[in-house]
Each structure stands twice: as structure tokens, then as C-alpha cells.
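Throughout, read-outs are computed from the coordinates displayed, never taken from laboratory work. Bear in mind the structure is a predicted one, so any value in this text is a computation, not a measurement. Cβ atoms are built from the backbone, for glycine too; each structure is taken alone.
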Structure I
Amino acid sequence: MDKDFQQYFPIWDRLTAEQQDRIAQVTEFRKIKKGTVIHDGSPDCLGMLLVHSGQLRAYMLSEEGREVTICRFFEMDICLFSAACVMPNMQFDIFIEAEKDTTLWVIPACLYKNLMDESLVISNYSHDLITNHFSELMWLMEQIMWKSFDKRLAKFLLEESALEESDSLKITHEKIANHMGTAREVVTRMLRYFQGEDMVRLTRGTVDIRDRKRLEKLAYG
């Protein structure tokens, strides 16, 4: 097994030699191009994903085709949304796409489920992951239900700026709407308001942050 995998998988040293060998035999290393949907929300199990590099986005899709981002996964993060069979009580479809060129390992769902059934270490770790996943989902629902859109948008722009390490965000209004679970027109109106207040500057496909302090006050005040 690749030494990187052993370092990235936090419970590797707590597994038996036999379990390590079974994982090593079937785990697949994949390179995923930016924009590729690697899990389409179907009940079929892809397996556990362990991100080596890049960035994944997990999102839900409404009947009207509107997207809302649940969470993102970065280097060393583990995603179980793609392994629905290990979460039998999950009653909604989740999609996963690569937001950047990504490399990752896939532990097939059938093996991972068997390991969960036989190993208390893997079972406890997986349940912690699932709990964290659903905590993020519940937090998102609370934000959508109770927090005003201007605050949510300001927070989103600041988070994007931190991720990209830049005040110039190469992102469309449509993409922001997909992340936030709203219509593009709603995003455009609010961004134009921010621009009128000189907090951002809008150009085609780009949002430039001009007044970080005011955005922070709006988002977190």
C-alpha cells in the first residue's frame, strides 16, 4: 500500500495486518478532472473516498434542479456520502463533484461495509464521520432557515477568498447560487447591492473584494 495512504488514513495503524492487506489489495487511486461528477446521488455505493489532493464538493439537488452545497472535502479529508450502503438511514440523494483537479483513493463499498461489520475500530470511526457529515448538513439547514441572505453571502465570499488565497474570486453568479441553494437572480441583486456599498467590485466572471472589514462585520457581526 502507498505510504501516502497509510499516512492519510488516520486509523491505519490500529487495523490488523489482515485488514490492512485486504484494503491494500482493492483500494484504487484515481485522478479526477475538475467538473467531473463522481457520485450522482444514486443509492449505488461508490465507496469511501480519501482525498489526496484537490477539492470535492458534496451537494443536494432539488426537484427544480437547484443545487445547494453541503460541504467540501480537501487534502486528507474522508467522504462517506459516496458510500450510501454504510448509511442505511440516509433518505436523500447527495451528489459529489470535483471542484478542482483531484486525486483520491477509493475503498470499495463492499469491503468497507464488511470491515465496519467486523472491526470496532472502523465502525466507531465511521460513525464519527457520519455524525460529522450530518452535523454539517444540520448546520447548513439552520443557516438557510434562520440567517439572512446578505450575511450568508458575505460569509461565503470571505470563505472563498480564504480558500483561494485571493481577494479576486473567479466565480460566476450561477456558481454562487449553486453553492447557496438559491436563484442566480437573487445572488446578482445582492452582489449589486454590495457593489453599490463599495464592498465588492463586479466584472464578468469575477467578484473582487474591496472592503473586507465591512464584509466581516456583516457576516459575523
Structure II
Amino acid sequence: MEIKDFFPMWDNLEEKEKNILERKSVLKAAKSGDILYDSDDSCSGLILVASGQLRAFYMSEGGREITLYRLLEGDICILKANCIINSLQFDINISAEKDTVFYVLPPESYKQLMESSLEISRYTNEIMAGRMSDIVWLMDQIMWQSFDKRLAGFLLEESALDDSDTLHITHETVANHMGTAREVVTRMLKYFRSEGLIELSRGSIKIVNFDALRRLSA
């Protein structure tokens, strides 16, 4: 993807604004498993995913993780740009779940664009609102949904992302995504297996009853 592909209002921008976006953006690459930014990198700038898949997650002081959202091709992450939006205070981490190519636009350049372009300012607010909605939805799931429903939904989401009925994922990794202990995940997965929903093998989970998982997650 090119820089212009990330901005639906590209044709409405002034030439100098387009030039800043194209000239200041730096193309980078990450391997699956790489940590791109941790919570100490509070002002990394705008992250634009050209290909691959990134994971934005929060880590507690005790080292427990929970996935906040995924960044797929065409997605933009604004929550690593605290110095662009003063009221934004999110100490999130970003890692690569697949080999990923992405652009980074320095915070000072994007801040300049937000101050000069109403179009970009509006679009930034839309992105931020969408991410906040994702996080509020996640918190709602954690607070009000039973763990079996959450786990069923997670397995279905992973299957859709990988386009496969077999997930090559450990119980520890599932626990990190969901913000819980590995033992909790293992117990529930064994229950799912006893109910004929999945099959378990070392390092993988195979979904054998999609309909039942969908009913459980609804």
C-alpha cells in the first residue's frame, strides 16, 4: 500500500500536506514475534500497516497481558502518539503477529498536519473514536461476559484471521491475549474438548464444531 491509500480524503488535501505525508513517512519491516514498541515509547508517531498483522496490548505491572486490538493491512494506530494529542494517555505495547511492513510518520510532522488540515484532524478523531470503542467493547466483555463466551469468540476470531480451522497457538498465548492465567484457559479448553467443540494437540487447537462455538459466543 502507498501512503495515499490510508487516507480516504487524499484528493481533498493540499499538495503541501500530501508531500509531508509522503516524504516524512518511513517504511519499516518487522518479523513475526518482534516487539515494535513498548510502554516506554509513548510518542512513536503514527503507525500505518501496509501488510501483515500487529497486536496492540497492555501489560500490567505483574506482567500479565491483554490484547486491546489488532492492526491489519490498511489500519492506522494513533494510540502511540501521546505527544500529538495531549489528552491521550495510553501505555500500550505493539508487537508483530505476522511478518509486517508498516510506515511510521514522526509525531512532529503529523502534529503539524493536524493543526493545518481540518480534514486530517477530523479523520484522526474518527480513528481515535474507533479505537476507544474497541477498548470499551473489550472492557464490557471482560466485566459482563462469561469466560466461556469470550474464549469461544476469541477462537472464532483467530480462525477467521488465519482462514483455518486449526490454530497454531499455545494456551499461554491465548491467556496473554485474553488477560487471564494459562490455567484458566487450559481448563476451559479441556471443557470445550469434552463437549466436542475442539480438538487439542501440542501447540495447536482445531475447531471441529463452528456452529456450537458461534452459539456459545452469541
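Once mean count of other Cβ atoms within 10 Å over residues 62-69 is calculated for every structure in I, II, which label goes with the largest value? Mind showing how you got there, number by number?
Values: I: 12.0; II: 14.9.
Largest value of mean count of other Cβ atoms within 10 Å over residues 62-69: II.
Where does the value 9.5, 25 come from, among I, II, when Rg and Dmax of the Cα atoms in Å, for residues 166-205 alone is the thing being computed?
The structure behind it is II.
Given 2.3 as the derived value for distance in nm of label points 7 Å out along Cα→Cβ at positions 94 and 190, which of the supplied structures I, II does it correspond to?
Working: I: 2.3; II: 3.9.
Comparing all candidates, it corresponds to I.
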